[in-house]
Structure 1
Amino acid sequence: MSSSPQDSFVSFQDVWLAYNEELLAQQQFAVEAINLEVKSGEFIALVGPSGCGKSTFMKLTTGLRRPSKGVIKVEGKEVTGPLKISGMAFQAPSLLPWRTTLDNVLLPLEIVEPYREQFKEKKAEYEHRACELLKRVGLAGYERKYPWQLSGGMQQRASICRALIHEPKMLLLDEPFGALDAFTREELWCILRDLWTEQRFNVILVTHDLRESVFLADTVYVMSKSPGRFIVRREIELPRPRDLELTYTPEFADIVHELRGHIGAIRSNTPLTT
């Protein structure tokens, strides 16, 4: 059961987006009629075909894009510009090659207020926080290594640490594990699961991996082809905490197959009913 706008952490109320005024005049939208209520601490995942607007949704949520129509609220306040309460990680870790792992993780504290103002004074405290976070994701001993000295999985762990170092209330993940091998991907699922379980920040995960969405999320949303809209909302009622053995059970497979059916129906232009 979805929450009401009054008690939602994230609220989309009939949101439409056209990329520019010309497309708006032509009524050509990238996403349309988006209605969404996300509870505080909820983990949601967005799945759908390429180009359906999943990444656009992320930009709208963080205030990097303003909607053409409708209202977006986070913590009860309308989003009118980039949010400071969010952290983001992408498929490409995008670590700065001239900075060590530790310095890459510290970067948000150097540029985001109120940390920026206190950075020099509290640098030792912030470094301790970063080292503890790196330890949590299995990167203890790699603090002084440079990105080129890390594997892809290690770089992605550092990227997640960088997204969480300023203790955001919301973490947005855009295909964060898509470029990794299956074993590393599943290992990072478990790391993300544990971090979220401990801190209960909100998570919005964009992924093409249906197993990933079912394993991690409380609720999975399926988006249609462009113009993107939500056509399926699927609550994942599998018990928590979830371990990888769950992914081999019939219950897990049934949900994945159900979602795969919705995606297949989108591709054949015959949407299933929810």
Structure 2
Amino acid sequence: MPFDFFGAKKKPVIAMAHIGALPGAPLYDAAAGVEKLIADVLKDVDKLQEGGVDAIMFGNENDRPYVFAAPLEGVAAMTAVVQAVKPALKVPFGVNYLWDPKASVAIGATTGAKFVREIFTGVFASDMGIWEPDCAGAARLRSNLGRSDMKLLFNINAEFAHSLDQRPIELRAKSAVFSSLADAILVSGPLTGEPAMQSDLRKVKDMLKSVPVFANTGVNIDNVADVLSVADGIIIGTHFKIDGNTWNAVDGNRVKRFMDKVAGLR
């Protein structure tokens, strides 16, 4: 079930454009500044688009340690970076400010994003402490900003965390669609770059008929055939990087080989 902004595209591939650490984060390079963040992500975007990805999602994966409430300087900087890169974009784009749903919605609405990814529902024990996202606040903000068209992609099994909800994953997914108006459900592995369990993907896909189900982490050229035999699409970041290292720059050859394989699977 493709999103409307992909048109007839089957099994879309959303590629991550990881922005370097933002102002306020411990790893931020203040000497190089926001201009370096823009220059680096532009290089990655060019390689991703040349490789043929269907959409791009901007994320602040390097803002470690992660926070639940985005600092103002981080929101401002990420908005500036995305806005600066927009003229180079030839594909739809989305945003994800880890791990603040309202910040993600605010940045997405302001920059014209087509979609936002976040942990919107659930309660988790995580590396960052007890995790209780504000789905209602994010959904209301989307409406108040006049962006009801912007899709909300619900990651329902958070990375770096364990769900305190004992319901099976497929019931949590169905509930998120029913009670919280999810536009898509994403199934993740335990950490960035690690694959979701194929059984979890299957359970969620078998339960949901009205919204797309995406594999959110750990997809690579070796498992993509199995993943796409179940999932409606994928989000991919780590595998596209040099040596498959999340923190490296995008490797254009990896992107091209992967997208060639996906073309054959489609």
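Quick note: the coordinates plus some simple rules give every number you see, no bench work behind them. If you're wondering where the values come from, they're calculated on a predicted model, not measured in any experiment. Cβ atoms are built from the backbone, for glycine too; each structure is taken alone.
A value of 23.2 was computed for mean count of other Cβ atoms within 10 Å over residues 181-188; which of 1, 2 is the source structure? The structure behind it is 2.
Can you say which of 1, 2 returns 0.50 when FRET efficiency 1/(1 + (r/R0)^6) of positions 37 and 141 (r between Cβ atoms, R0 = 25 Å, to 0.05) is computed? Answer by label: 2. Given a computed value of 18 for relative contact order in percent (Cα under 8 Å, 6 or more apart), which structure among 1, 2 does it belong to? It must be structure 2, since only it matches.
Supply the structure label, taken from 1, 2, corresponding to Kirkwood radius over Cα pairs in Å with the calculated value 18.3.
It must be structure 2, since only it matches.
One of 1, 2 was used to calculate mean count of other Cβ atoms within 10 Å over residues 21-28, giving 11.4; which? The value was obtained from structure 1.
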